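Structures for review follow.
None of the figures in this text is laboratory data; all of them are computed from the coordinates on show. Every value quoted in this text rests on a predicted model; they were computed, and no experiment measured them. Cβ atoms are built from the backbone, for glycine too; each structure is taken alone.
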Structure P
Amino acid sequence: MKKFKLSIFWLVCLVICIVVAVIYGWIDYRFKDVQVSGVIKNLEDGQLLLYGEHDGKVDTIQLDKEGSFVCHFSEKEIPGVYVLCIPQTSTTVFLYLRAGARVRVSYDALQSDLTPVITGNVTVESEIIRKINEEFLEMELEQVAQKTFSEYSGEIYDRYDGVVKLLDKVKDRKFVAMVLKELKARRDYCLYYYRVAYKLCISLESDVQEEAFWEFVRNLDLNNIENAKSDLLSLVIAWDMQTAKIERSAINCLCELKRRVSNQEVLNYMSEQYMVSALCNETSSDELTMVYDFFVQLCDDCDILCKVEKEYEAVKRALTRFAPGKEMIDLEMFDRDGNSVHLADVKGDLVYVDIWASWCGSCCYEMAFLEKLVERYKDSLHLEVVSLSIDKNEKAWLARAPEDRPGWKQYQATELSQRILEEEYHITAIPRFMLLDRNGKIIDAHAPRPSDDIIHQLIHRFLTSRAMVQGNFSLVLDNTY
C-alpha cells in the first residue's frame with residue numbers, strides 16, 4: 001500500500017512537472033515570437049511584400065477577402081529593420097522587430113496620401129526608423145548646391161540631433177546602439193553628398209572650395225563598416241575617381257578599394273558589392289573574368305566567395321550562350337485576355353523587350369521613358385516594344401501595366417518562361433532590357449534602359465543602317481558604344 005501511494009505521489013509530481021514545462025514553454029514562446037498583423041482596405045491585388053534589411057530576404061504576404069493578414073516569426077529571425085511594401089500605392093512602412101514584438105498596421109489604399117497607422121509595442125522604435133529614412137533622403141541637387149557647406153551641414157546636424165532626442169524614449173539599449181551607428185553613417189553620407197551636388201550643378205572640373213568640407217572628409221573613417229553599408233565609401237571612391245579622371249569600371253573600383261581600405265570586413269563587403277554590380281552589368285566575358293580574379297584576391301569570406309562563384313559561373317555561361325547573333329529562347333506569355341502568345345510571334349525588324357514587375361520601383365520609373373520612346377518611334381513600322389511582366393499576381397500586373405497601343409504590347413510571363421529568364425538568361429535583377437532582330441536573334445541581351453539616351457542612338461542606327469539589313473550587328477554595336 002505504501003509503495004502504491006509513493007507511485008501515485010511520483011506520478012502526480014511528473015504530471016505537475018509536465019504541465020509546468022508546457023506552460024513555461026508557451027509563455028516563453030508567447031513573449032519571444034513576433035507577430036505582424038493588420039488590415040489594408042481597398043487593395044485590389046491583395047498583396048504585400050515584407051523586406052528584411054539585414055538579410056535582403058523578401059516575403060510575399062497575401063491578404064484575405066477582408067484585407068486582413070497575420071504573420072509570425074521565430075525569435076531567431078529577429079531582430080532587425082523590416083520594410084512592409086504596398087506595391088499598388090507605392091507605400092512603404094518601416095518596422096523594427098525584436099523578440100516579443102507585436103505590430104498592427106492599418107491603411108486604406110483609397111487614401112494613399114495618408115500615412116499607415118502603426119500600433120503595438122515597438123511603435124516608438126518603428127517611428128524612429130521611419131524618421132531616419134525620411135530625414136536623410138538625398139535632397140535635390142540644385143537645392144544643395146545653392147547653399148554653402150556651413151549652411152547645408154547645419155541643416156543635416158539639426159536633423160541628426162532631432163532623431164537622437166527621440167532615442168531618449170527608448171529603453172532597448174541594443175536598439176539605441178544600432179541606431180546611433182547607422183545614424184552617424186547616414187549623416188556623413190548626406191554631408192559628403194554636398195560634393196556630388198557641387199560637381200553636378202556647378203562644375204565637374206573643379207571641386208568644393210570650403211575648407212570645412214575637406215576637414216570633414218579628412219576625418220572620415222573609410223575602414224568603418226557602417227560607412228560601407230551606408231554607401232558613403234562607394235560615393236567617396238566614385239567621386240575621387242571622377243576627379244582623378246579614372247574610368248569608373250568595376251576593376252578600377254576594386255583597385256581603389258584595395259589601395260584605401262585595410263579593414264578585411266569592409267573589403268569583404270565592398271568587393272562583393274562591386275562584383276555583384278559587375279555580374280549584373282558586365283557584357284564582356286573577358287572583362288568579367290578580370291574582375292572576378294581581382295575580387296577573389298580581396299575577399300576572404302568563404303560564404304561570400306562560394307555564393308559569388310556560383311553567380312559568376314552562371315553569368316559566364318549566359319554571356320557565352322546569349323552573345324550577339326545567338327538565337328533567343330522562345331518565351332510563352334499571356335496577353336491581357338489570357339491568350340497564349342509566343343515572343344517569336346512578335347513581328348518587327350527590331351524588338352525591344354522590357355522585363356519588369358509591378359512591385360519593382362525602378363521598373364515603374366522606366367515606364368515613363370519607355371512611353372516617350374514608343375511615342376518617338378510610333379510612325380516606324382519596324383520597331384516593336386514588348387513589356388514582359390514577371391508578376392505572379394495577374395491583378396497586380398494589370399493594375400500597373402500601361403494600355404496596349406501600336407508598337408507596344410503588355411504581356412505576363414508564364415511560370416516556365418520565368419524559370420527560363422532566371423535560370424537560362426540568369427536575370428536576377430530587373431528592369432532588364434533586350435534587343436532582338438527580326439529573326440529572333442540577340443542583338444544585345446543587356447540593352448540600355450529607355451532612360452539612357454544611348455538607346456535612341458542604338459535604335460536609330462539599327463533602323464537606318466545597312467548593317468541591319470545585312471545582319472552585321474556587331475558593326476553597329478561597335479560604332480554605338
Structure Q
Amino acid sequence: MENSEKLTWWQKIGYGLGDIFGGGSGTLISFYYLYFLTDIVRIGPALAGTVILISKIYDSVTDPFEGLIADRTRTRLGRRRPYLLIGIPLIFFSFFAMFYPVDFDAEISRFWFVLLTYLFFSTTVSIVMLNYNALHSELTLDYNERTSLSSIRILFSTLSSILAALLPLEIVKAFADVRQGYIVMGLVFGLFFALPFIATVSATRERKEFQKPPEKFDWKIAFIEPFRNKTFVGALLMYLLAFVAVDTVSSLIVYFMKYYLQRGSESSFVSGTLLVVQVIALPLYVFLSKKLGKQKAFTIGATVWAVMMLFSLLLIPGQAPAFVYIFAALVGIGTGGVIVIMYAIFPDIPDVDELASGQRREGIYSAMVTFMRKMSSAFAIFLVSQAIARSGYVAPLQEVVNGATKLIEQPQPESFITTIRLIFAILPVILVGASALLARRYPLTPQKHARLNQILKLVRAGTVLTPEQEAERADLKRDLVG
C-alpha cells in the first residue's frame with residue numbers, strides 16, 4: 001500500500017467519532033422508540049408503525065435528491081464536510097423533538113406531532129449520514145485500510161450504542177415524572193450525537209482529484225444505472241437483510257425481556273453485554289478480513305449469529321441470569337462481524353462504479369445505503385408494531401401521582417408472548433442466513449480490488465492503456481458490473 005493511502009490515527013479517530021451519531025441514534029431508536037410511542041406518547045402500535053412507513057415513502061423521494069446535490073456540491077471545504085457542519089444543530093434539535101413526550105388529548109394530534117418530528121429527524125439523518133458514508137470512500141482507496149477505518153468507525157459506533165442502550169432508561173428513571181425524564185434524555189443525547197462532528201470535520205480532508213466540475217446531470221445515469229451494477233446490488237441486498245435482522249432484535253428486546261422473561265429492569269444491561277462483546281470481536285473480524293477476505297469474514301459472523309438466535313427459544317422465565325447474558329454475548333460475537341464487514345464493503349462500491357462510468361458518485365451510492373439503513377429500521381419496527389397490535393398487546397396505563405406521571409403495567413395475553421418469542425428467534429435466522437448466502441457469491445475479492453485500483457490509477461492519471469490493460473479492464477467490468 002502506498003504511504004499516501006495510509007491514514008493517521010487522528011484521521012481515523014476523527015472520522016470514527018462521527019458514527020457516535022449513526023450507531024448510537026440507530027440503537028436508541030431501535031431499542032426504545034416503538035416503546036416510547038406505545039407506552040409514553042400513547043399512540044396505538046398500528047399508528048406507530050404507520051409513522052415509520054410514511055417516513056420511508058418520504059425518504060425514497062428525498063434521499064436520492066440529497067445524494068445528487070451532495071455529489072454536485074463544490075466548496076472550499078469540499079463536497080461532504082459542509083453538510084456535516086450544517087448537521088450539528090440539526091441533529092440536536094431533531095433528536096430532542098423526536099423524543100419529546102407530547103401529551104395532546106387527541107390521539108390523532110399526537111400522531112401528527114410524532115410524524116412531523118420523525119420526518120425532521122429522518123431528513124437530518126439523510127443530510128448527515130449520506131455525506132459521512134461517502135467521505136469514507138474518499139479518505140483512502142486501499143482495500144485493507146478501508147477495513148481498518150471501518151473497524152475504528154464501528155468501535156465508536158458500538159461504544160455509542162452501548163451508552164444508548166444502557167443510559168436512556170436510567171436517565172428517565174432518575175426523575176419522578178417519566179415525561180420530564182424523557183425531556184432530559186432527549187437533551188443529553190441530542191448534544192452527545194451532535195458535537196463529535198466538530199472533530200470529524202477538523203480531522204478529515206477530501207481528495208482534490210474528486211473535486212472536478214460535475215458532468216451534465218442525467219436521471220437515468222444517476223438513479224437507474226447503479227442497479228445495473230451487480231457488485232452494488234449484491235452488497236445492497238446483504239446490507240438490507242442483515243440490518244432488518246439487527247433492527248428486529250433491537251426493537252423486540254425490551255418487550256422480550258420485560259414481558260416474557262419478566263426481567264425488564266435488566267434489558268439495558270443485556271443489550272449492553274451484546275454490544276460490549278461486539279466491540280471486543282472487532283479485531284477478530286479485521287484479522288479474518290485480511291486473511292480470508294471480506295466475504296468469508298462476513299459469512300463466519302452471520303453463521304455464528306444465526307445459530308445463536310435459535311438458542312433464545314431455550315430461555316425461560318426464572319432461569320439463572322447467567323444464561324441470558326451468555327446468550328447476549330454469543331450473539332454479539334456474530335453481530336460484530338456482520339456489522340463491521342458490511343460497513344467495510346460499501347466504500348469499495350464507488351470504485352467499481354468509476355470503472356463503469358468514469359465518475360466518482362459516492363453521494364448517490366451513499367444516499368442509497370443511507371436510505372436502505374433507514375428502510376431496514378422502518379421495516380423491522382413496522383413489522384414488529386403490526387405483530388404487536390395483532391397479538392393482543394395491552395399498553396400500560398398512565399397515572400399522575402403528586403404531579404408526576406407513573407406507568408401502571410397491564411397483564412399481557414399468551415398470544416402476545418408467543419408472537420414476540422417466535423419473531424425474536426426465527427426471523428433473524430432467515431434474514432441473516434439469506435445474507436450469508438449472498439456473501440458467498442459477492443464478486444469483489446481482495447485480488448480483484450487490487451487489480452481494479454491499479455487500472456483506475458492509470459485512468460485518473462490520463463495514461464493510455466495498453467491492449468493488455470484494456471483487456472483486463474474489460475474483464476473486471478464484466479465480472480464486477482455485469
Structure R
Amino acid sequence: MKKIVFLIILVLNIVFAQSFAQTKRSSIPLQHGAHRLGKRTDAEMQKWREHGLGQFIHWGVYAIAGGHWQGKYYPGAAEWIRSWEEMPKDAYDNLYKEFNPTDFDAKQWAKQAKYMGAKYMIITTKHHDGFCIWPSKYTDYTIKNTPYKKDLLREIVDAYDKEGIDVYLYFSIIDWHEKGYRSAIPETAEEKVAYEEFKQFTRNQLIELLTDYPTAKGLWFDGTWDKAWIEQVQFADDLEKEMRAMRPGLIIGSRFRADENGKRHFDSNGDLMGDYEQGWERDLPNSIADVNGNDWDCVMTIPENQWGYHSEWRGYVKTSFDLIDMLVRSVSMDGNFVLNFGPDGKGNIRPEETKLAKEIGDWMKINSEAIYGCSYVNLKKQGWGYFTRKDNKIYLTVFNRPINNMLNLEIAKGGVKPVKAYFLSDKKGVDIVNAGRNKQNSSLYNLVIPADFISGQPFVIVLEISQSDDDKDTYQQAIT
C-alpha cells in the first residue's frame with residue numbers, strides 16, 4: 001500500500017512540474033515581451049560568448065570639463081556634469097566649440113586594447129548630453145561642428161576593425177539637447193507632438209548608425225528608464241524588429257525596451273528581452289544561479305563610479321589584480337568582462353589606465369587560454385580561485401595560494417576524471433593526489449603546488465580530464 005501511495009505522489013509531482021513548465025510562458029499574455037526563449041545559437045552570438053574580455057570607452061565633450069566647473073569639484077560621474085545644478089546648461093551646451101582632441105590616435109587606442117586582450121569594444125556614440133561623435137545629419141550637435149570636424153566614430157571603428165576587435169555602438173535614448181526629449185510622460189498636445197518627433201529622430205539616428213557603420217556588431221543601449229520611453233512599447237518593439245531585419249545577426253542587450261507592463265530587462269514572465277543581460281553594471285553575480293542561464297556581461301569602472309574622464313580620481317582605484325580577478329570570475333560564470341576607459345578632452349588615455357591595460361595584457365599573454373572560449377564548470381567553488389573550462393581542459397586560476405600548497409578539488413560521482421595537471425605558463429607538471437571520498441560520495445583530489453614555485457601574479461593550472469557520458473551531455477548543454 002505504501003508503495004502504491006508513493007507512486008501516485010510521484011506521478012502527481014511529475015504532472016504538476018510539467019504543467020508548471022508548460023504554463024509559465026502563458027501565465028501573463030504579452031505582445032511585447034521576450035520574442036525568443038533561451039540563448040541564441042547563431043555564429044555571431046557564439047563569437048560574442050567566447051570573447052571573455054572587452055573594452056568600454058566613454059568619450060564626449062564632458063571630457064573637457066573633466067569633473068570640474070569654475071574650480072569646483074563635481075562628485076558625480078563626469079559624464080553627468082551637465083545635470084549638476086552648479087553647471088549652467090548653456091555653458092555646457094557650448095563646450096563642443098572647444099572640443100578639439102588633437103592628441104587623439106584611434107590606431108593607438110586599438111593597439112592598446114588588443115595588447116590588453118580585448119576581443120570587443122563599446123564606444124559611446126552619443127551620451128545623455130546628446131553630443132554625437134559622428135556627423136549625424138539629423139542634428140547640428142555633432143563632431144562635424146567642432147574645431148576637430150572629422151568623424152571620430154569612423155576613425156575608431158576602422159582602427160578597431162583593423163586590429164580584429166569587434167565594435168559595439170553605445171547609444172543613449174536620453175538626449176538632453178534635443179528639444180523633443182521628455183523624461184516624464186507627455187501630457188499636453190504640444191508635448192505629445194514634440195515627443196513623437198523625438199521618437200522619429202531617435203529612429204533616424206539608429207538607422208543612420210547601422211547604415212553608415214556596417215561592420216559594427218551590435219548596439220548597447222542606455223538611458224531607457226524614463227517613463228516617457230517605457231511607455232513607447234509598440235514603437236520600441238517595432239524599431240527593434242526593424243533594426244534586426246536590417247542587420248541579421250545584430251546583437252542587442254536587454255536595456256532597449258520594456259513590455260506592456262513596464263518591465264525592463266526581463267518581461268513580466270521573467271524572460272530576458274534581449275540577446276544578453278545588460279544589468280551587471282559595476283557589479284558581478286554571486287553565483288551562476290544569479291544569471292538564470294542567460295548570456296551576460298559585466299561593465300566595470302576603474303575608480304568606483306567614473307565612466308567619462310574625471311581629472312581627479314578620489315576613493316579606491318582598482319588594481320590589475322582586482323580587475324583580473326573580476327575577469328576570471330565573470331568567465332567562470334559564463335559571462336564577459338568589459339573594462340571602461342575615459343579619455344581626456346585631447347584624446348589621451350590617462351597614464352593610470354594605460355598602466356592597467358598593460359598589466360592585464362601581460363597576464364593575458366600567458367593565461368588567455370583560460371579565458372577565451374571558456375565557460376562555467378560545475379565544480380564546488382574553492383577559496384583559492386576560480387574554475388573555467390574548454391572541452392577536456394579545466395583551468396584553475398589561483399588568486400589565493402593555500403599555505404599548504406594544496407588546491408582542493410571535489411568532483412561529484414559520475415563527473416569528470418582527472419588525467420594530468422600542469423602549469424599553463426611553462427607546462428611543468430603538477431602532482432594530483434587522490435584524497436578519497438566525502439560523505440556525499442564525491443571524489444576528492446589535491447593538486448600539489450611545488451614549494452619552490454614562485455609567482456607574483458595569479459597563475460593557472462591546467463587539469464586535463466576524461467569525460468563521462470553524463471558530463472559530456474551536461475557540458476554541451478552549458479555551452480549552448
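Comparing mean count of other Cβ atoms within 10 Å over residues 132-139 across structures P, Q, R, the highest figure is found for Q. As an exercise: helix-only ellipticity at 222 nm (-39500 (n - 2.57) for each DSSP H run of 4 or more, over all residues; to 500), calculated from one structure in P, Q, R, equals -24500. Which structure is it? Corresponding structure: Q. Suppose mean projected area of the Cα convex hull in nm² works out to 22.0; of P, Q, R, which structure was it derived from? Computing mean projected area of the Cα convex hull in nm² on every structure in P, Q, R gives 22.0 only for Q.
Taking distance in nm of label points 7 Å out along Cα→Cβ at positions 180 and 420 as the measure, the highest value among P, Q, R is held by R. Using relative contact order in percent (Cα under 8 Å, 6 or more apart) for the comparison, can you identify which of P, Q, R gives the largest number? Top value of relative contact order in percent (Cα under 8 Å, 6 or more apart), among P, Q, R, belongs to structure Q.
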